[in-house]
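What follows are several structures.
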Structure 1
Amino acid sequence: MGEKGGCGGCWCMLWRQTAQEMEAGKGEGNRVAMKALFTSGEVPGLVAMSGERAVGWIQIDRRSAFPRLAASRILKPVDDQDVWSVSCFFIDKGFRRQGLSLALLNAATDWARAQGASVVEGYPIDTPKEKYPPVYAWTGFLETFKRAGFSEAARRSPTRPIMRKHL
């Protein structure tokens, strides 16, 4: 994620914290919080490697690990199913537009299934723009989720569907 920790120092802690906690932890605080998840033995996501170099990341966990999703009027729960959520992607610039997001999404879905998940959910961007700034696409793109076999479960915003895959 580089020195900045992804987009503006989030270190993929955005959905795991309140807005106030997120802002207070920007940068080093969020890096330490994410590292603590790994150190505790939790697996908050998967890393794509090219040789010895990390080139991609996908965050996946039980939806309950992301309390800020529940507080979102657009991404609040569709129902009371025990859902796992794909909340973030991060792809190294040199590896974008090569199918790595799809490979990560498929791997994350397989991993969640192995952990007992029956439903995986994601919150991609659905934009008519041919080129979209990667910094704003950290939840992935609709087409990637469709290619991975997800279908739309709800849409409370024109550009942000809730996509699901039943395992």
Structure 2
Amino acid sequence: MIKAISNTSPIIGLSMIGQIELLWELFDIYIPQEVYNEVVIESSDHAIGKYELQNAVAEGYIRIYQVQDQDFISKAYGRLHRGELEVIVGGKELGVSVVIIDEISARNFAEALLLKPLGILGILKLAKAKGKIQEIKPFLDILVSKKFRISKKMINQVLQEVGEG
């Protein structure tokens, strides 16, 4: 199983479409403490993904990782959000294969540190390839209707790649 660490937005997006379990079905999955805090501790009772993540951690499907190099996080904070930085630094510390992150600046930074970023679209493509889901388009339609930020260009490209375009 591929070892990965995830940021907040893919967790929220997968929760929106009722597919958070793809994280542990496809990956040996971790999240940094900051991501857990953002989704569970600092969010309202009605926040998307809050209870899904809380339950996944309680059930042992997702493990929380305490990032060690907090000094680097503090120095780099501002260029990226704290959660994104913890995903990237945690990924290096854990020796993961994949960092699950949607934001382009964070993906670029991860690549510069020789990590492989994968976003929600990549997760859906992988899930379809592995037979976990049959189609991607219905899930993308839900994400768009709920104002999840994905460019029309990226949606069309992914649908074309998986033969749904």
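FYI, it's all coordinate maths here, none of it is from the lab. Small disclaimer: the values here were computed from a predicted structure and weren't measured. Cβ atoms are built from the backbone, for glycine too; each structure is taken alone.
Mean count of other Cβ atoms within 10 Å over residues 27-34 was computed and gave 17.5; which structure, 1, 2, did it come from?
On the way: 1: 17.5; 2: 22.6.
Here the read-out was taken from 1.
The value 1.0 for distance in nm of label points 7 Å out along Cα→Cβ at positions 11 and 123 was derived from one model only; which of 1, 2 is it? Can you show the working numbers first?
On the way: 1: 2.0; 2: 1.0.
Only one of 1, 2 returns 1.0 for distance in nm of label points 7 Å out along Cα→Cβ at positions 11 and 123, namely 2.
Among the shown structures 1, 2, from which was the value 25 of relative contact order in percent (Cα under 8 Å, 6 or more apart) calculated? Could you put the intermediate results ahead of the total?
On the way: 1: 19; 2: 25.
Comparing all candidates, it corresponds to 2.
Computing FRET efficiency 1/(1 + (r/R0)^6) of positions 51 and 107 (r between Cβ atoms, R0 = 30 Å, to 0.05) gives 0.60 for which of 1, 2?
On the way: 1: 0.95; 2: 0.60.
The structure behind it is 2.
The value -7500 for helix-only ellipticity at 222 nm (-39500 (n - 2.57) for each DSSP H run of 4 or more, over all residues; to 500) was derived from one model only; which of 1, 2 is it?
1
4, 13, 17, 22, 22, 14, 6, 3, 0 is what came out when P(r) over Cα pairs in 5 Å bins from 0, in percent, for residues 19-82 alone was calculated for one structure; which of 1, 2 is it?
Numbers: 1: 4, 13, 17, 22, 22, 14, 6, 3, 0; 2: 4, 16, 24, 23, 16, 13, 5.
So the calculation was done on 1.
In terms of FRET efficiency 1/(1 + (r/R0)^6) of positions 75 and 155 (r between Cβ atoms, R0 = 41 Å, to 0.05), which of structures 1, 2 is highest? Each step should come with its number before you reach the end.
Numbers: 1: 1.00; 2: 0.70.
Structure 1 comes out on top.
For which of the structures 1, 2 does the calculation of semi-axes √(5λ) of the Cα gyration tensor in Å return 24, 18, 15? Walk me through the numbers on the way to the answer.
On the way: 1: 21, 19, 17; 2: 24, 18, 15.
Answer for the origin of the read-out: 2.
Comparing 1, 2, where is Cα Rg over 2.2 N^0.38 Å, for residues 67-130 alone highest? Each step should come with its number before you reach the end.
Details: 1: 1.29; 2: 1.14.
Once Cα Rg over 2.2 N^0.38 Å, for residues 67-130 alone is worked out for each structure, 1 has the highest.
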